[in-house]
Structure 1
Amino acid sequence: MCGITGIVSNVENRCDPRLLVRMTNSIRHRGPDDEGFLLVNSTSGLIEQRRGDDTIPEIRVPHLLETRIDKKPNVALGWRRLSIIDLSPMGHQPMSNADGSLWVIFNGEVYNYLELRDELKGKGHTFRTQCDTEVILEAYSEWGADCLHHFNGMWAIALWDNRTRRLFCARDRFGVKPFYYVWDGTTFAFASEIKALLELPWVPRRANDNMVFDYLIHRVLDHTGQTFFQDIHQLQPGHVILADTNSITIDRYYELRYCDELGAFDETQAGKYALEFREQFTDAVRLRLRSDVAIGSCLSGGLDSSSIVCTANTLISEQGFACQSTIGDRQKTFTATYDLLGYSENAFVEKVIQRTNAAPHFTKPTAKGLWSDLPQFLRSNDEPMISTSMYAQWNVMKLAAQNGIKVLLDGQGADELLAGYRRWHAPIFHAELLRRGRFSEFVREIAASSDLNRESRIGHLLFACQKMFKNLIPGRFQYRFIIPSELVRQEFIQRAHTSVEKNDTTLQRRLWQDETLYNLQQLLHYEDRNSMHFSIEARVPFVDYRLVEFAMSVPAIYKIHQGWSKYILRRAMDGVLPEDIRWRRDKMGFVTPETEWEAELLPLFLDQLRSEKFRSSRYVDDAQLLHRLSTSSKNLKSYDVWRFINLELWMRLFNVV
């Protein structure tokens, strides 16, 4: 796991080594264990490896800033290392193949690298190291760009091919690892985080109106190749970039397919699906336990994280790493908890601990802690955040780092695969039953959902009808029916353009969108930034591409059944999870007492907002916002308060215009 940066340019001095150092230093938290650099003159083919202040002593090459280069470089690559696999100096990057024609810097993990190495050995390839980075080089040498289809993992790759004099860049299928870039027609620069690109003097800090609009109105981000910075883009999941000193080309190499069927429930088939899901999920966890350092797990007490912890527990025992009485030495869990009733899930966490004998660790995020951490918390994420729930995750990552953990398993992705968001997914499912004329099933599911969630049947019926009505309106016009907050300036609403088109016609289509465009993408953003800020690698078994493809092939009727969300997962975890968790009705996750926190911090926020002129006033009626916050915030929803404040603080922190 690492941080990567680079510049490819035909403009003299744009590949200044001092800029490369500034870029890599800005993301040192992503890799405090080692660093390396590569300078290339693409005309002559001259390649020179360089060291930095944090480069391990075993790498004996000249320092980046202490040598002169006869021919100035027009390609410069920088790398920071978080040592996870093959902790020896042999894992140093930039890494080359045997003849020095290929050089790679890499952020992520190829979990199936052992299997791929054996396959490549059979094709005549030889290996000098025990790390997955070398497998990437040899796989590219064997299959070219098609090597990506052989990888199971998460990655952002930049590979210099000195034979073609081009840089090959790729991001994993679902965007677990980030890749940001700028291209102005003469210079291509990239980095693992936006802040590294902001070190380049020619990169403006202009806000992207369209992303601000989608953030304020739709509460979404990371759903396109755009970012909140107008001139900075992100390589979308499943895409590659080919760059040379004159041009870049972007292509898609992967697209998730899905079954759009509602299906007819069959008990025998449900059992088969559950068994297949269990096998796929278990193998996804097994691969993500590969590490040369200690591994922990995030544990909320919910269905997803508990499934990971209990499955990992079984695998650790079976692999002989520990007996049941000492498994805490190998299996450590990390949980955010609160004293406020309604926010703590300790009772469920304790059931998992009793089941597994894992070693539990707890942290209690507070409003005061949020205020103290706020500048660092906002800076680590580079862009505004949707809610304070990410601060709970921030504290969990901090706790894990304090306990010496460098790898954490986490449960992101299950809700998007298996219809886990009751407020979003159940009404779509109900509306689909109604639209297809399956009235008896519709009535049964409405009744079951009402009974399970202790909610009005009329309310469930109304939600389903709302979805039916929404589906009659073309997607590009649906946002016009959203009533925006009166705090958003009308002139901004009229000039901005949205790219949000959520399709609620079928449950499967919506799940596909949540997996590839919307919810999962922003969750993975926070997962990466919060973990890497504390030099931790987060691994997400539910985003294993084999599991994703299988789950998206399963008809919707097996994902919501008799009112139960994520039905196939609940069936699959029979005998693995405590029954109280397997059939748990409520869903919380890493929530925070946001409303209570905002009430406590409101005076501090007001003082900060009044301390200087508003930068976000072209988007937000700042006078009205301050008035509303000063008189009473009760008529503003907590997530609205956070977004308006967060947008302004982000613009100030990053000096955005």
Structure 2
Amino acid sequence: MGQRTERVRRTARRILFIGQFAIVLPAPVCGQSDTATGGWDSRRVLDLVAQARELRRSTSIDPDFRSYTADARGYVYFFIDRPDSAQQVLVKADQIALDVLWRAPNDTRQTIVGRRDERLLPTNIRYHLDHLTVIQDDFGDRIVMGDGDEVSSVAHPLAPGAEATYEYRISDSLNIAYGADSEVRVYEVRVRPRSLDEPGFVGSVYLDRDRAAVVRMRFSFTPASYVDRYVDYIRVSLDNSLWMERFWLPYRQEVEIRREAPFFDFLAGSVIRGRFEIGGYDFNADLPDFLFRGPTVQTVSPNARATFPFERGLLDDLEEAGGLVTPPAIEAVEAEVREVVEDQVLSGLLPLRLHGGSISDFARYDRAEGIFVGAGATWRPTGSALVQATGGYAFGRGRASGGVRVTASDPGPGWSPVLEAYASRLTDIGENPGATLLENTITSAAGSRDYLDPYFRHGAAVVFHRAGGAGWSLTLRFEEHRTARDVVSDGPTTDFRPVRSVDEGTMGALEIAGSVGLPRDGRLGLTATAGRLGEKDFASLDVDARWRFENGVDRWHVVTSLLGGLVSSGAPAQRAYLLGGRHTLLGHEYRLFAGRAYWLARGELTVPVRPPWVGIRGFVAIGSTELGDWTLPADWNARDAQGIRGSVGLGLSLGWDALRFDVGRAVWGTGWEAMLSVAPHFRSWM
């Protein structure tokens, strides 16, 4: 135990030292010959590559470098993401501890000494061993990933004879600082295959200018490299640190592997993201032969793995990063790869696929459309552009509808545009949706309970957002608004609620949206809109503040939220805020309360009973609307809340909290209501 404690302390001291190895600064260009020596395959860059290759070979037989041991700590996340939004859902998280050994010339051994995991959603995923370990030799001469099931044998750009496969160019000269007063000068060498139709490495290798040692590698692969046809892309970032003032050894490694259905762009893709840090190096110890017998990756007993004393929590890394946002190193891989291949498509998926953003894009039913059927297609003409088109026909309405979305992604720090054009887009009045389109289809078809207050939009929009889906966005919108009507009821007698009319006309609007952090790990979303519809000018401000608190031992969690909005008195009717019933104030009449201003505070507690299958939920909500001098259309069955309204209730959390069954009672009102719904992070898929 004392040796383990001392080893942890030693690791901590060295990681603190290595942790300063992070500052990358442009270096003065020392003459024209440093960075502009003839472009691809200049004599200077080929000599540099040859020098790096020779150094890799000689290091393994250096008499001053016989062996090392090290510790590695890492996280592996498996999650679902939607490429057309910033929404990501964590499915499984793993934390790994490794003992790492190396002995000249090429003996390696890694032992998984600690591992713990948590499944947040059902999955039977089994990782390849190299997803749970580190790369000790910058991949050797042949790059293999997924134990050969993802990438089988791609030539390393510094392997013998690699010049026949790759082209090289010195892109930049940088200073990388580490420690208190030390820095190393490096060349960034861009690498691309001579043929993008063949398996190959695409990206950058950063070489020490003095000795041509590998300091960093950031790369992806050509589509022909992927053995698994479900692989969209693999991105790799490897950072080394300097030891014994001579040897660059692994320090930080990050890998992201994304998959989708090869023929069908539907709902979302799956992502495996791994991040490891390596430290605690001890050099030139005598490592006996028996340590290297058997497989190169081994593991201790399940009980020993489970009881390993991890220094950090299972989800600490996510909390520090602010969630499943793309790490800077992986964003840098995307940017560098795109520059190398000049915007050619590097996805392993087919460039043209069937498309559906949600289940209801293919079929749905509501009182404004009747039966609707549709389909879509995705086309990727270049590496930075994605075209998604959807269309369908509403049989009750007797009209077609559709839309086209063009995304021009930019992995850099700038703004990226998204262009949209749409006709007869079904839209729901109110800030808080009462049901997903799939849920609404079931209730409409089975019980004449349509939770939409629909109208239709025709027009176009351009959205500028930060690359990666994070940060602020700016939207310019120009469209026509048209009132919907009930097309499924026979005559004036119907069980459906009347369709509410809207102010029709042409609208132009500017919208700014984004989010900022709040104390206690909260998040505040802000949306400001200004526009004009017909002769009516309007402006609005919406806020959405949320917090989540968890108990890691007993596994209960609390979610609290505060929503609010204000719109100017001259706004069109469809800008009204609606409260009551599902997802707002359970037990009150559905969307009875309307206003030009509203607020809604809600708290939910979930306690597991038989995790992950069943949990007990409790909730409370209070809110109000204020009409002021605003007059609603005559056919709206809605009014001011006339004070504070509320609801309380109990429910069940079912199957990893994916489904919820709640029963609520109105407060400052009368009525009970039962509600079956899906978890919030799945609603946009419905």
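We did not get these values from a lab; they are worked out from the coordinates using the rules stated. This is a predicted model, so every value here is computed, not measured. Cβ atoms are built from the backbone, for glycine too; each structure is taken alone.
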query: When you work out mean count of other Cβ atoms within 10 Å over residues 160-167 for each of the structures 1, 2, which one comes out largest?
result: 1
- prompt: Comparing FRET efficiency 1/(1 + (r/R0)^6) of positions 88 and 424 (r between Cβ atoms, R0 = 25 Å, to 0.05) across structures 1, 2, which is largest?
  reply: 2
field: Test item: FRET efficiency 1/(1 + (r/R0)^6) of positions 152 and 224 (r between Cβ atoms, R0 = 30 Å, to 0.05) calculated as 0.70, pick one of 1, 2
entry: 1
- prompt: Which structure, out of 1, 2, was semi-axes √(5λ) of the Cα gyration tensor in Å derived from, given a value of 39, 31, 25?
  reply: 1
field: Value -12000, calculated as helix-only ellipticity at 222 nm (-39500 (n - 2.57) for each DSSP H run of 4 or more, over all residues; to 500), assigned to which of 1, 2
entry: 1
Which entry (1, 2) yields the derived value 16 for relative contact order in percent (Cα under 8 Å, 6 or more apart): 1
